[in-house]
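Asker: In what follows, structures are represented as structure tokens.
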Structure 1
């Protein structure tokens, strides 16, 4: 799993992080500020930085016993003031109907008022704090899920971790809650971390938990790369401003995009975890060296430097690490037909399609006129009814189709409109200097933008960047 680590010597380890960056750049006062969530959010709010609204706090067992539970809104987040790693956080979405003392958590499980009291006692005892010392429990508003993230996030609210050094945003990842993380955006608890290109705010590679590289949301065909994050400049600006205000030279800022308020800082980290490097398939060590010593006077310059230095590096690293070329959703493809005839066209790259498809006229130009005529004779350019499919399957001529030298297969495809049959031909295609022996189905693509569509079956040698 860590072949990438062997390939790249630029991974920042925990000891180097602590000795070279946290100890010299994060002074004791600044670390104490970051470790105190209530104080850090109060100071950020005073500096016009958006933070979740504080609802109530409980400092003692006496305050807990006298707390008015009816004063809480339908949804809220309960947190320990000095918690770390997402431990001790309970997110509540509402009350169970007709039950005053039963609440519904983010993962749809139930929790009673007595359960919440027990949890708060544990917080007060320091069960979730960094040093195990007595702590404060507080309630804050539950942020609203942005529509963009709904298909990708299980119950909870995603957030964006941005690493900032010397006022330069170095690296970022989107953290997506999963069922195993119980709706929390924390990789240690099983959330998904998705790398982000600093220049564009577009997601790239992803990791499940701490180390399992994935391409899709587990159990779905939702591609994790290519998600264009809104408010990207605002997110980077918040992260750099948080460093200015907190005095943390090496900072991990956690920022959520609230449906109503937009980018909102939910936490500052004086000791940010290092899994962000796995999510990005890139090391922090070299980026830290590049950012050190640059004179950054303004937030805007810091963001500009970060984008210039670290945007676009990911593509080169991905190709080196994975051994696969990075291509876009539209690429020039060379087709090699009969008698060596070559035609270059623009093709649509579509990971949602299993089989590649070629327009009938392009197939004719490449010497497959007989196969196209057969396709037309059987009227395969239309959706077939169940009766037509039955008749076609009983047609003796149809059964002989695959004996034709140009026809290498017959594919049945389905759509919301019904079923179609596709005759398949075989010919070499060249994408980004990579030659593939492709099986293409003949189709009528006359009204479409591209005469050629390349599906998943021919994309094993490539990674897809939807912004290319």
Structure 2
């Protein structure tokens, strides 16, 4: 580790802990865990980042949902953290938040990550010698406005609020102590990087606010379909391997009923009654349920309309006359009945061979186009290049071309010194190669006015990345066991 970083870390930590002994332990920790990636990040930015945890209600006999080294994560802390995440997403999505969105958000995984991060930090903070004295903790808690009356801390209010929320005072104080320790751990890691030079900061500012004009050449596979060779033998071989898949799609006759809260029925009881009765229409009339008749529906249309009900999972196993188990979505349940099925007929061989030949021609033309693009990059040959016009270096798409894949955002960082982007980029089925044409730098007066503000912005932006990268490394070294609730 660079000596200037060591010195800065020690000075900072002495100011916080006023303990040379703790500072030395912390420094040993930093040396041991300072991977090349971390040092690189520390050289680049100064970090100001805040991570918050809710206060957990810890109970000795609660179910343990995770173990992180010597620490146990109890179900109450998990559910409180989960509810905090959920409330945030409810504010963001409002009425559009449904089960499908909730599933895609993977809140459970995010909650568990946050909790394990917390305890990994506590383990390593202890190793660094970070702790909170009883007096510090007392000052912190008595300074909370929640527990004050007439501007002063009230023991009676403190005890009443904890009792109202079913919080044990000792456990509450342990939780607050842990939060302070974790915050100090983050501050020590993030506050002690090397300041960026003005040149480095200016380069980042150019990337943020500069504009660039790119040259590009397009390699469209459609232009090369006639230039690729396809033999009858390879088409025949593919047909023999795939001929079972060349058939028209199945068509189904389906009916279904919906059970909701208004019906007053339980879906599992309805399912059992339908198995006994067999007649969905008669059962629905008796129980004031509506039967929806889908008529003849192609498999692709079925999957499109009922993909949210996992139709792809249950339709393949249904036989004529079968009903599905209740399929639940929110407060409603669906039960489908297969009235009839028309199995898709196989294509004739000539049609199948033409489909295969067309597909293989497109695949080969695509590979040919990519190879030409890669060769042009290697030779730096940009014959017939067009230009994008000046666009922001922070763009996510190019007018007339389309969105740029996230992994290829580096095209906006090409420069006069490094003018060619190293890979062809596939956009809407065509390959593009990009190179530097010209750029417009930000206004220098605006830069001077915004320099310090931008420095803070960049530090905040990079802060979480640094903390997350370090936690990822630290978590690999700890024994973590998850017991999903």
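Asker: In terms of Cα Rg over 2.2 N^0.38 Å, which of structures 1, 2 is highest?
Answerer: Result for Cα Rg over 2.2 N^0.38 Å over 1, 2: largest is 2.
Asker: Figure out for me which of the structures 1, 2 the number -7000 belongs to, where helix-only ellipticity at 222 nm (-39500 (n - 2.57) for each DSSP H run of 4 or more, over all residues; to 500) was derived from the coordinates.
Answerer: Of the structures listed, the value fits 1.
Asker: Now for a different question. Comparing distance in nm of label points 7 Å out along Cα→Cβ at positions 118 and 142 across 1, 2, which is largest?
Answerer: 2
Asker: Still on this structure: If we compute relative contact order in percent (Cα under 8 Å, 6 or more apart) for structures 1, 2, which one ends up with the highest value?
Answerer: Comparing 1, 2 by relative contact order in percent (Cα under 8 Å, 6 or more apart), the maximum is at 2.
Readers should treat all values here as calculations from the given coordinates under stated rules, not as data from a laboratory. Please read all numbers here as calculations on a predicted model, not as lab measurements. Cβ atoms are built from the backbone, for glycine too; each structure is taken alone.
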